[in-house]
Structures are given as structure tokens and as C-alpha cells.
Structure 1
Amino acid sequence: MSGTRHARRSADKARPLQRILAVDDDDDVLEVATMALGKVGGYVVQTCRSGSEAVHLCLSFRPDLVLLDVMMPGMDGFATLRALRELETTRDTPVVFMTALAQRHEIAHYRSLGCLGVVLKPVDLFALPEMLQTLWSRKHCELAEVHRREFDELRREYVRGLKQKLGSMRQTAASLAAQGWQRPHLESLYHQVHRMAGTSGLYRLPELSRSASALEEILKRMLDAPSWPPPSPATQLVMLVKALERTAGREARAGAGASNRVGLEG
């Protein structure tokens, strides 16, 4: 997945819990769950009495969360969880197990299988909605932290690559200064600066983004001018790119820890 998509995913707000599929072979449990989640919690609730039915219902109902009984005849909760994880549409659907009073090591084992949490029977009518909402919120907090770490690593990787990108700009500017105005070289420099203006903003380097945007505007005016070549000397581009390098170095040092600082100038 590209850095842009990772960054976008990191910025996504956690969507609310709305649709819950409750699965149990006991009609009384389903009745209580429906009342607790639908009337007390205000969720959209669908119920079914077997694991195989749950797998099929997930394809049409598309639940945000599955509340799944562990002990069911035929296809038990564990087998149902495995079946859900094999389907593309339910591979990441959170599952909460329901079970009778269990030992701590059993609950830890259930969680190790990939469930979001465990609800103990008998189900507390009024506590169930809050329990599921707490598990849901915790899941999204954990995902947000994972995405933040992913974004931070991508940002560090981007900062490490700035030296090469700026070096390429410097070479292009030096070629223009040495050989005079050549439109293909100026266009190449414009596109490099344009990309940096966008990506540096994406990776939270606002000063670099502003400086790159300002240089981008200068280059655009040169390219769009009615006369060619521009009246100003091409050597000025070397100075402008060096100024951009200083900005990048300053902002990278300000935003990085001592162990992650990256030299960009020179």
C-alpha cells in the first residue's frame, strides 16, 4: 500500500458501531440480546441460531460486529470464527464471544484466537450495550495507535529520502545555471518541486510545503510567461533550491528526535 493511502487511513475517523449480528442456539439468549442491544442500546440487531446461518447472514446483513456463542451444536463459535475469517467481506469483522462463566486462561485463549473480547453469560441486559461499545472503542483506539506508528515510520522514511530528492533538484538547477535556460529542464524542476509541495504537506512538514509551493509558483510563472527565455538569470534557481534545502533541514531537525535526525544540507 502506498504512503498516501496509509496516511489517509491513519486520518480516518472511527466509524460508529451500528449493526450487530447475535448468534446463539438458545432463543432466550437471543431475545435478551435483542432487547438489550436494540431497545436499550439503539443498535440494528439481526439474530440467528447457528454458525452456518451466521456466515450466510454476514454476507447480506454486513454487521459491524458479531456477538457469537461459543458452544453451539454442529458449527461451534470457533469454527464459525474461522469461516468468517476465510471470507473477504468478514475477514476483519470484529467478533465477540459469548460463553458461560469461564476461567481466566480460557478467556485469554479465546482472545488469542482473534476475537475482540468475551461476554460472560448470563448476559446483563443493561450492561451489554456499554460492554460492546467499550470493546468497539478500544479496538479503534488500538487501530488508531497502529496507524499512527505506521504513519510515523512512513514520515521518517520520507524525511530520509528528502536528501536524494533535493539533490536531484540541485543538479537540475545547476544544469540550468551552467547551460542556460532549457525548457525541458525547467519543466523537470517544476514537477519535482510540485510533488514535494504536496507530499511534504501530507507528511506534516508545513514549512517545507509552503516553501516548495512558493518556488513552484515562481517556476510556473516562468513556464507560463509569453516570452522565452525568462529575463532573469538561471543561476537564481540554484540559490532558490539551496534555500529549500535549508528549510527542509531545519524542519526535519525540529521534528525529529535526536536518534532520527537526518542531514539534508550539503
Structure 2
Amino acid sequence: MRIDASENSAYITGGTHGIGWEIAKKLALSGCRVAVSSSNKRRVEEAQHALDGISEDNLCLVGDVLNDADLNSVASQIVEEWGGIDILVNNVGGGGRWGNECILKTDAEVWSQVYNKNLNSALFYTKFFLPYMMKNKWGRVITITSIFGTQIGSRPWFNIAKAAQTVLMKNLSCNKEYSSSNITFNSVAPGPIYIEGTGWHKIKEEDPERFESYVRNNIPRGKMGTAQEVANVVLFLCSEYSALVNGASISCDGGQGVCL
């Protein structure tokens, strides 16, 4: 699927690894100029090299979303280079494994960091780039949330942060000024996704029986989702084909959320 306007520019936060990286590659292949950011300099350099092999005029920037100066720096560099963006993918997040399952053993800092990393970064970049989309009378804002934003999980700070992201997108989708400017706001809510080098990969390597049991008992289709499958849904939401989809929260979980 191609994004209809080949001149579109897209920014994916946390776009050098996992779901964000798959989104970045698909958008680059579809004809978009792509900007990604990460706090990991090595991954940023690797992403730049890989994207240079797909297309020209891409931006790979170092920045930590928990640092206000970095938030501003990354956004300002993108505007300086491109004058704004058409597509924003609020992908950076996490915290589902932070802290302890017992809230009494989890510091308040964990709650704060997870909330800031997920919601505050999405809010900052949405507010920053929305005026440019309004000026161009077209835009897409997509936030990667989680099925555990609507379901009960073991770590409430993560549930709360993801629920807040979803509410932000739904709230903005109701604004007539934005919608009449052809700007949509949607969420994509993955279930557990198997990504090399992350939590589920580690569990599979260390305790394959536990991994297989989890998949068998929780995911109706019988296998865990991939970052590429989530990216396919995001690509649709970035296209003109999704013009009527606004304020949606789309689950990508193989049916798991329905069964919780």
C-alpha cells in the first residue's frame, strides 16, 4: 500500500527498534520522508544507514523523551529541515515490566516515569506538530497504546498511562476544527508482541515451556504477534484509505483482548 502523497513527511518516536522501526521502514518504502528518534545513539546510526538504503532525505535523531530539552531539540530539528510533518506516530513508550507487581514495593518514580514516557511525550509532539498539519489541511496522528490500556494488568502504572494515551486520541478526534482539516487521531493497541532482544524473546529463550503455555492459553490464534503485523495496521491509518477512521482504538492481539 502506498501513501497517496509521496511528499508526505512522517515522524516516529522510538522509531529505531521493534514496532517503531517496522513502521519507519514501511513508511519509507511507501514514499514518505521519515524521521525517527531514540535515546540510543548506536540504534540511531544504524537506522540512518538502513533508511539511506531505502530512500533519501530521512532524519535519524538522538533524543530522550524523558528529557524536556531533548523533546524540544528533536522537534525543532525536524521543523528546521522539513518545515513540519504530515504524519506523527507516537510509538515510544513502555513500562509494562517496570517496578514490582506489588504497588507497595514500587517507588512513585516508576509511576511518574512510565506516565511521562507514554503520555507526556505523545502530548508534547501532538501539540507541537498539530499546527503544521492544520496549515496543510491534512494529517495523521497515531499512538501505539496497548490492549492493557483497557484491560486489567499486573502493573497499574502501565494500564493508566496507556488508557490516558487512548483518551487523548479520542478527545482530539472529537474536535471539529481538526477533523474538518482532514486530520485524524487513532490508537493502535497491540497485545504481547514478539520482538528480538525484548522481554518475550528472553522468556522464550530461558523458559520455552512458560512461553508456549502463555501463548496457548491466552492467544486464540495460537501464535504471538509481530512488529510487522502492527506496522501494517499503522500504514493503513496513515493512508487516504483510512479517511473515515477517526477516534478508533484498533486492537492487534490475535483476539486476546476479547478473551481477557
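Please treat every number below as a calculation from the coordinates, not as lab data. The structure displayed is predicted, hence computed values, not measured ones. Cβ atoms are built from the backbone, for glycine too; each structure is taken alone.
Ranked on distance in nm of label points 7 Å out along Cα→Cβ at positions 34 and 178, which label among 1, 2 comes first with the largest value? Could the numbers behind the result be given before it?
Values: 1: 8.0; 2: 2.5.
Greatest value across 1, 2: structure 1.
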Kindly point out which one of 1, 2 the value 15 was derived from, the read-out being relative contact order in percent (Cα under 8 Å, 6 or more apart). 1
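Rank structures 1, 2 by FRET efficiency 1/(1 + (r/R0)^6) of positions 106 and 138 (r between Cβ atoms, R0 = 35 Å, to 0.05) and report only the one at the top, that is, the highest.
Details: 1: 0.95; 2: 0.25.
Once FRET efficiency 1/(1 + (r/R0)^6) of positions 106 and 138 (r between Cβ atoms, R0 = 35 Å, to 0.05) is tallied for 1, 2, the winner is 1.
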Here FRET efficiency 1/(1 + (r/R0)^6) of positions 26 and 226 (r between Cβ atoms, R0 = 41 Å, to 0.05) has been calculated and equals 1.00, so which of 1, 2 was it run on? 2
The value 21.9 for mean count of other Cβ atoms within 10 Å over residues 18-25, derived from one of 1, 2, belongs to structure 1
Given a computed value of 19.8 for mean projected area of the Cα convex hull in nm², which structure among 1, 2 does it belong to? 1
Answer label among 1, 2 for the case where helix-only ellipticity at 222 nm (-39500 (n - 2.57) for each DSSP H run of 4 or more, over all residues; to 500), calculated from the coordinates, equals -20000: 1
Identify which of structures 1, 2 gives the largest calculated value of distance in nm of label points 7 Å out along Cα→Cβ at positions 82 and 250. 1
